[in-house]
Structure 1
Amino acid sequence: MVEIRVAQAATPRFPGLPRRWSLAGLTVALLRAYNAMHRLLLRSEPVVGSTSQELREIREFASAPSDIDEHLELIFTETLLLEPKLIVELGVRGGTSTFVFERAANLCGASIVSVDIDDCSSVSPHPRWHFFQGDDVQFADVFPEFCRQRNLPPSVDLLFIDTSHYYDHTVQEIAAWFPHLSSRAKVMLHDTNMRLTGLRRDGCFQSSWDNQRGVIRAVEEYLGMKIDESKDCVECAGGWVLRHKANCNGLTILDKLGGQVA
């Protein structure tokens, strides 16, 4: 097998934590204190059981608060309903979404290709998981050859985007990856409602950074429509059905209407 390499582009990285004594830093500290008190006073509900081992594992995993925990069960069920043959995950980091896709892949026989600018090669032991370290936009150019060498279909049924959260980068990802989508594709984008403070379903506050509507603005531009990301919504535009969840930094799901071409 010929090793595929791409040049390391200057992929933007999201900012670090705000300075401790800045207004943003103090806000984050206060929110964390409030969240800790809220969770202490309102005893957490036990994890709901299931006859599915995979779903039980995901619910247990999601019981630890994170910037995406409230979306993990939805990501899992949406993946199963699609029954994809190939999942492409842009952005791995600690492997939270990878954990979910592994369990969906167990049930529908999917393969997973994950891409990250950092070395995340030890995140998953799944036998049908393939990792590529490098710039995800540039990797799209060699994606068909990458798939050919691994006997994978070079057609993406499920595309998950959770990378830099910047507008320019998301625009480039859409342009680079949407041509690889299958005719029945589903696209999930995390961090479509990012701001310094945001609401969660559990009554706590999500603390993050303001990406100037980067991801959702790129989606708006692609679909030719305006979206109020602060509210849950369903829309149809440009040959896609859009569903948006505003909580927990936002999750937007695009389902391609039958037979549409990206």
Structure 2
Amino acid sequence: MRALWIILAVLVGIVVLVLIGLRIQPRPLEPVALQAGSVQRVALPEGLPEPVTRFYRTLHGEQVPLVESVIISGRATMRINGIRMPARYRFTHLAGEGYRHYIEVTWFGLPLMQVNEWFVEGHGRMEMPFGVTEGDKVDQGANLALWAEAVWFPSLWVTDSRVQWAAVDADTALMTVPWGEERETFVARFDPETGLLQMLESMRYKGEESTAKTLWLNEALAWDVVDGQTTSTESAVTWIDDGEPWAIFGAEEMVLNADVSQYLTARGE
């Protein structure tokens, strides 16, 4: 009997140790080594749907920043196999063209798993410790992520002529973006009180093995200023059939208009 109690105590201790480790947030990644570039401002286009115009006037006034590239860094919570785990990340965007994602999932603040993901020249590739994911359906999802992640630099949605807006109602609009020779659609929902973007909805393949698209939600949970730029400081990503976010990202550092031509295809932070 004594041996059984010892085993139970050890098991309980392991569980407690695991849970404690999952509650400890990692330190931020080291600051970006690239030099930020100058940011010009251009006039807010006319003829946008009313809630879209209200959003940009609330965020930027009558002129919006012209963003060519952005590096966003911060910490996150990610749900992996049903377990919420702390993480830190750095996402690099060549605005409207491609991106690189670097993510470290951590335990006791130490790297436990690294993820490198790219969307370059229309093709996506994800490298994880247990394999590589790529293919046509991955490309479709990555293209949606390219545009959805502009929630961190939303002026792209009105400065890139390939993005088109259509009115729905006082608090909703449709945003279409290019996908090869076709177009993909986001439903954009805005807060009727603040005028700020609340959510983007789109239909995305979960992975290369998916037989159908799933409703994919990108929520802007909070807005504030980071490194002089007004941005979504807390964002949640949810597959509708999961019922809860698989990731919540906090933005803590932004570097705009740096030369990311080499950095975009690298690995690591």
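The table below lists the values:
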{"quantity": "Distance in nm of label points 7 Å out along Cα→Cβ at positions 69 and 237 - highest-scoring structure of 1, 2", "calculated": "1"}
{"quantity": "Identity of the structure behind 16.0 (criterion: Kirkwood radius over Cα pairs in Å, for residues 85-228 alone, calculated), options 1, 2", "calculated": "1"}
{"quantity": "Structure from which 16.7 was derived, mean projected area of the Cα convex hull in nm², options 1, 2", "calculated": "2"}
{"quantity": "Comparison of 1, 2 - label where distance in nm of label points 7 Å out along Cα→Cβ at positions 101 and 133 is highest", "calculated": "1"}
{"quantity": "Identity of the structure behind 0.7 (criterion: distance in nm of label points 7 Å out along Cα→Cβ at positions 157 and 173, calculated), options 1, 2", "calculated": "2"}
{"quantity": "Winner on relative contact order in percent (Cα under 8 Å, 6 or more apart) once structures 1, 2 are ranked, highest first", "calculated": "2"}
{"quantity": "Given -10500 for helix-only ellipticity at 222 nm (-39500 (n - 2.57) for each DSSP H run of 4 or more, over all residues; to 500), calculated: source structure among 1, 2", "calculated": "1"}
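Bear in mind that the values in this text are calculations on the coordinates, not laboratory data. Since the model is a prediction, treat every value here as computed from it, not as a measurement. Cβ atoms are built from the backbone, for glycine too; each structure is taken alone.
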